[in-house]
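Student: What follows is a set of structures to go through.
Please treat every number below as a calculation from the coordinates, not as lab data. Predicted model only: the values in this text are computed from it and were never measured. Cβ atoms are built from the backbone, for glycine too; each structure is taken alone.
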Structure 1
Amino acid sequence: MISKTEKAMKWSSLIGGRDVDEKSSSKQTAKQTIADLCEKLLSELGQEPDLVIAFVSHHYARSFEKIPGYIKDKLNPKALIGCSAGGLIGGGEEVEHEKGIALAGAVMPGVKLSGFHIFNEQLPDGDAPPSEWEKIVGVESSVEPSFILLPDPFSFRIDSMVQGLDYAFANSVKVGGLASGANEPGRNALFLNDDVYTEGMVGLAVSGNVVVDSVVAQGCRPIGKPLTVTACQGNIVLELDGEPAIRMLKSVLEDLSPQDQELARNSLFLGVVMDEFKTDFKCGDFLIRNLVGLVPEAGAIVVGELLRQGRTVQFHLRDAATSSEDLRMMLKNYCDRTRLSGGGAQAQGALLFSCLGRGKYLYGSKNHDSDSFREYVGDVPLTGFFCNGEIGPVGGTTFLHGYTSSFGLFRAKENAGSL
């Protein structure tokens, strides 16, 4: 479905339905909240949106099945996508562990919006041809789509999905996040057009007059020096630089300051270099993965990523200051690339998929990532939610991340520079 012919892309982002006073007798229902949000959104856009994105806190769980109908009655969008959320982002603020609904509306002239829902059992085999992946998402790679992906964390193998999409749509950007708000299977909600699902994944392919840029901030800083994996078995690292992996890890930790040694007790990670042709590595050059455990008898460490001999890795730490610095650097780099791209169109709207472990839990104050985004990118409508895992590309390959903020920025393709 091609969106209406209009002059320019335009986005709006809002949050509503918050009960600041729990004793208030004026608490809104989901229907009332959506009605108010839709009225404001129409006022800001000046017309019905082509695309609506909705993130809804678990406080409205009893109304999940009715959410698409409420939105359709008021806005009649060409496409609707969204999910349940453990925290909301929109309207310039971040709402964590509170009741609310975040709603984004976008007028997208010349853009095709193709939604799809996939159950885990429908995923093609690992050796399936690209055509099988094109079939399940309903678009061909020749149209160069970008993807918004919203999986349920309890029932869907997202790693297999992003690997397949990278294979079939190598030049496409994929961003998204795992639905949150529930702590057991069947409790999350996935919204797609008129339907609500509790399993699988909903997604949206966008193509035509649109470019989706990505910014992924993993929030870590390297410690020690780059090391070469000289022996490994899958995700078990046996040797680094020819020495037992545990011995090399201990050597790195011994050289840290007392403060960093304490931080390493709970916030130690391994970064895997994504571009082996580089010789000088810094933040943004690594895929950050958890240290899952140790195998003392083998002198080995277990990592949350399959590795191979010859890969370059480096240990990393994460704290609030490092995470903040990394985010600002990644946003600055994006803005610098935009300026150097030849004066292309600027982003008109953006989505943010941020980890539940960020926000106030990490920074000690609210709105950190949203404020940083506004500082560097400007007053671009930003909508999103706090996820159980974040999807975004690092080094040209799409991954499922943790403790990360993954942005998707939308701009018109016409007269846009190349990033």
Structure 2
Amino acid sequence: MQTPFEYRDGSMFCEDVEVERIAAAEGTPVYLYSASAIRGRFREYDEALSGVPHRVCYAVKANGNLSVLRLLAEAGAGFDIVSGGELYRVTKAGGEAAGVVFAGVGKTRDEIEMALEAGIHSFNCESEAEIALIAALAARLGKQASVAVRVNPDVDAETHPYISTGLKEHKFGINISEIEQVYERARGLAGVRMEGVACHIGSQLLDTSPLIEAAKRLVELVERLRARGFAIKYLDLGGGIGVPYKPDDARPDVAGFLAAIRELVKEHGLTLLFEPGRSIVAEAGALVTRVLYRKPGTGKEFMVVDAAMTELIRPALYGAYHEIVPLRKSRVPGTVTADVVGPVCESADFLAKGRELPQVMPGEYMAVMTAGAYGWVASSNYNARPRAAEVLVEGSEWRVVRRRETYEELIRGEE
């Protein structure tokens, strides 16, 4: 599936809408998302698993806009959440609680009770203390919670250390060597059914072989648990498949990966759960910004734009790369080597460093690409900056799905 963004007669379009029209109408910075791209990425997972019991649970943390969640709910998605707030968003968007998996290492008592009362599908548990708390709260409510322990399979995801989660030194999950005894100790807890096994080894994996290796270890674990008498029904393999942020990045073969997983589990009678986030929404989105100033520096320029680390923190936090392109092909010949920086008073406030860019002039627009995941959701009001608007594009139509914050909203709740 191709990106929904393309140039037509020198101007960038998202689906059938000229992006500059949106920027001019709604101001910048502004996020925009392609509905057809989001649906298409979800279908890529869902269709590759056709004929196998499965549920594709979109990871809400990647992009939690209500309209994005509603679009995916209508397409048949389940949801992977990591907080009570995300559960609230899913239900407000029309998602069914019965299709929700609650992950995360620090669930609170209130969040667990909220999820139990809503009737979610299952909890992915990260510690024995958490299993015990869920069991006690469920028993008090007269319920029984379905639980999968998140296994740390000690597989190196070979990704950025901040988004690698599958090694034994990480805070996530329980080491695979301890799992069988954890299930044994939970056997007598009346409020839980120990019927799943889960893992998630990290994010932005362009090579799926570590995911396949982790799946092999979990299938073997499932059979050992079944031999002990546990009725393991489902295997949750998390998310983590990456996207090509750079032009020369190879796109992971999602269908091939899922075919390999199907082969692994075909004789084991398991329902498969997957929790993709980035690979569904990242390429569907872009952050549009306007050039404010061009400032000469030593050996390069600074291209000062109205988007900042407050809108997109990934470059400052991870050193992440995003392609940055003009909305209109430049009429000025040549290129410039520049740092693309925002107005925030931090040296870490950059969107690109030492990038060779077209000659975009002050007042013109640029798009920061592959920004549909971990963009707006991680934005902030630092420097008292109102958060950006969000726009959803469908064919030749577009609509604002989150209006730009106002100054009055910045101080809401303060005295």
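Student: Quick one: mean count of other Cβ atoms within 10 Å over residues 80-87 came out at 21.8 when computed from one of 1, 2, so which one is it? All intermediate terms of the calculation are to be shown ahead of the outcome.
Tutor: On the way: 1: 26.5; 2: 21.8.
Answer for the origin of the read-out: 2.
Student: Thinking only about mean projected area of the Cα convex hull in nm², for residues 264-303 alone, which of 1, 2 has the largest value?
Tutor: On the way: 1: 3.7; 2: 6.2.
If we compare mean projected area of the Cα convex hull in nm², for residues 264-303 alone over 1, 2, the biggest value is for 2.
Student: Using distance in nm of label points 7 Å out along Cα→Cβ at positions 144 and 368 as the calculated read-out, with 4.9 as its value, let me know the right label among 1, 2.
Tutor: On the way: 1: 3.7; 2: 4.9.
The read-out was computed on structure 2.
Student: As an exercise: mean count of other Cβ atoms within 10 Å over residues 48-55, calculated from one structure in 1, 2, equals 15.4. Which structure is it? Write out the running numbers ahead of the final one.
Tutor: Details: 1: 26.1; 2: 15.4.
Corresponding structure: 2.
Student: Now for a separate question. Taking mean count of other Cβ atoms within 10 Å over residues 8-15 as the criterion, which structure among 1, 2 has the greatest value? Before the final figure, lay out each step's value.
Tutor: Working: 1: 21.1; 2: 16.5.
Ranking 1, 2 on mean count of other Cβ atoms within 10 Å over residues 8-15, first place is 1.
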